[in-house]
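I've put the structures underneath this note.
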Structure P
Amino acid sequence: MIRGIRGATTVTANDETEMIDATEKLLQEMIRENQIQPDDVCSIFISLTEDLTAAFPAKALRRFDGWNYVPVMCMKEVPVPESLEKCIRVMMHVNTKLNQSEVKHIYLEQAISLRPDLQKQNH
């Protein structure tokens, strides 16, 4: 069964190093919490708010051994007024035996405010 696993984080500045490091941390947590292997991943979409232009956060995935063939794409998030700024969101499509209720969606930093209901469920 293919499941979508969501995650999000925020950064404090439009800075390449900070963006890639924050994305790496988010991806590591998503992978660890859901016991994901690279061969089980169909694709990964990463979106950024329009105030983040310094880097492609997909570069973070290339730091992981064995993940070089996983398709990943970056895109711009819909610029909704008054939405969370400097936010990086991830949607990972994974083959898994987990039920929807067992999937652990990961929200870090200020992005916890996006889905506090899922944050409480995960811990």
Structure Q
Amino acid sequence: MSPTLSEIGAAKYVLLTTFRKDGSAVATALWAAPDGDRLLMWTVTDSYKVKRIRRNPRVTVGACDVRGNPKGEPVEATAVVLDDAGTEHAREVIARRYGVLGWLTIKGSLLRRGRSGTVGLAITTD
């Protein structure tokens, strides 16, 4: 039986896999936090993963270690790039989930990149 988003979100790192135009997979380890029936993530706005999600919202997610080595079975899902309000909510949820380190990382990113420099992602299963 495949894991749920809540079970995957309980891991310290989550492996988000997006797909290029040619169908090849690109995996990235990210912080994530469960939020109801979805998983919230946060990343740099102009990253290639965001560009790939805008083009093709099909992704897979699974638990992993800090280096991106899978720790379980991945789950097929759909990703959505959040608007400004959704991104702010994602920042709050992730900061809460990761404690002082999360708060410091997000505040440092806001100082470095500003509010528009990062974007939230919402992951849901179909």
The value 0.8 for distance in nm of label points 7 Å out along Cα→Cβ at positions 23 and 55, derived from one of P, Q, belongs to structure P
Given 29, 28, 18 as the derived value for Cα extents along the principal axes in Å, for residues 39-102 alone, which of the supplied structures P, Q does it correspond to? Q
If you work out relative contact order in percent (Cα under 8 Å, 6 or more apart) for P, Q, which one comes out largest? P
Which entry (P, Q) yields the derived value 2.5 for distance in nm of label points 7 Å out along Cα→Cβ at positions 71 and 95: Q
When helix-only ellipticity at 222 nm (-39500 (n - 2.57) for each DSSP H run of 4 or more, over all residues; to 500) is calculated, the result is -11000; to which of the structures P, Q does this value belong? Q
Match the computed value 1.5 of distance in nm of label points 7 Å out along Cα→Cβ at positions 15 and 79 to one of the structures P, Q, and report its label. Q
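Computed from the coordinates by the stated procedures, all read-outs in this text should not be read as laboratory data. Just so it is clear, the structure is predicted and the values come from calculations on it, not from any experiment. Cβ atoms are built from the backbone, for glycine too; each structure is taken alone.
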